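What follows are several structures.
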Structure 1
Amino acid sequence: MTPPEPAPPPVGTARAARADAQRNREKLLDAARAAFARADGTVALEAIARAAGVGIGTLYRHFPTREALVEAVYGAELDDVATSAPALLAELPPEAALRAWMDRYAAFVATKRGMIDTLRAGWASGTMATPTTRERLTAAIAMILAEGARAGSLRGDVDADDVTTMLLGVFLSTAASNTPEKTGRLFDLVISGLRPLAGPAD
């Protein structure tokens, strides 16, 4: 005689389990972001699990490999910075929104510090999808520049990709010293260069 199938868990229990699993995933991503931003080299997955307050088995259930965790963190950080322009523009004038967006971009770059080797290896081998990072970031810059040009606070003759190039230059020039204060000063200079040119004196 075939034994009866086990009864499914009550709907409320299943929903609670899914919510708990989602909370654990978010805690792991938050802990990984912080660990990768602080690190100068490889981060131990056990340390990330401890910081998240979960066991290593929970980490592996959500992210079976280091590459899976790194890809998830990178994707979440990229989504955050690439899609933040509308919210910033809703809160701030375009010039201030662009400066605030640059700080978010800097935080995104800092997060990559501890996972860049894994990212490069994954992209080179094809085990990780190559994201359209530059295109998405440039699109966010273009949106803010367009609003600034309409408001008269930012130049309307600037190519957004040129701004992306300048910001990449800032990060390359400050990578060795890792001094946020210097990065901020250079961002301020970029903003100064994006303000409308003064007309000739009468």
Structure 2
Amino acid sequence: MKRAESIPVEEDTFDIAHITGNASDEIKRTAGNPAYFFTYLHSHKVKSPIFGSSILNRLKVTEISINKKQEEESKLEARIVLEIDVTEEMLNGSGSVHGGCFAFLVDLCSSIALLVLTKQTTGKAYPSVSQSLNVVYHSPAALGERLRIVNTTMTLGARAQSARTEIWNATHRRLAVSGTHIKMNPSTPKANL
């Protein structure tokens, strides 16, 4: 199976000084600007804004770290923390963040964590596709509240990879959502004969 083209590092104009953690500057440039990362993935396929692009543009990466797994020290895990303030476009009819928006954040942010670990272990950043997304809703978040999205990789295999996400309502210091995301490397489409 041929892997998709690796995502290039963003130009040096992106400021990574605000991103804490022990990841290299190269990894911080690759994953530290989610809007660049996801726009690059879709730029050759879609000419209009991609789904959730206005939310994507407001996500701020605050930490990228790569550590030995506590339970299996021969393996590494990536941790990436992002923050965003809740705006009207994220709300449901009850005035709290829509469940679909929370699921979108779990999908998006856990994907970045997997990108970080792939970049650290292979030197390249390859896109992957979702296989399974499990989301548990714990408490609401309302307009103007700040969300803190903590993502940690769990596995990075040859075909499948997984990460877990906790979305914290930083304003009230309570867990809003938890989720797990399983992804796969995309296979090359077969030609129709």
Structure 3
Amino acid sequence: MAPTYSTAATLGSIAPDFTLPGVDGKNYSLENFKDKKALLVIFMCNHCPYVIAVQGRINELAKNYQGKGLAVVGINPNDPEKYPEDSFDAMQVRAREIGYVFPYVQDVTQKVAKSFDAVCTPDPYLYENVDGEFVLKYRGRIDDSWKDPAAVKSRDLATAIEAVLGSQPLKIEQIPSMGCSIKWK
């Protein structure tokens, strides 16, 4: 399977708002995260081997930084008709199995993924809350070894999170994320 890479982002752009249903029975929008210093929006799914390889790392990032002002939301944009393993029911099962500590929501219309210009899973966007608006600071890979967590030498996303939470400039190259293409309708 040939990987798809995230596209260059316009840093400084404002996060598009959304209202999406979560596997926990609640709806989520940017309003839910307004009291957080930073927001990580990550387009992900159940079936992509790239996401499967990093889903534990995503959950660990959420665990490690949620008490420090980071909110995380995972958005599944894939077509559940063509990919039933990405259905809402399957998402609920995955969230329980992995023990996600962040909202996992479904973008069944795919409008949210399009508004973010998301192209692959995983596709992380890190925003800083600046006077009530989420401003894009980082869009890139999670780390330098999606396949083998033991081989990770550069924790790019964690470094970006720490910079944003510490109100510091990002001093890392934003290398595109790599994964499966979003399964469009």
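Coordinate-derived values only; no laboratory data. Every value quoted in this text rests on a predicted model; they were computed, and no experiment measured them. Cβ atoms are built from the backbone, for glycine too; each structure is taken alone.
For which of 1, 2, 3 does Rg and Dmax of the Cα atoms in Å, calculated from the coordinates, equal 21.8, 101? Attributed to the structure labelled 1.
Suppose mean count of other Cβ atoms within 10 Å over residues 108-115 works out to 25.5; of 1, 2, 3, which structure was it derived from? Checking each candidate, the match is 2.
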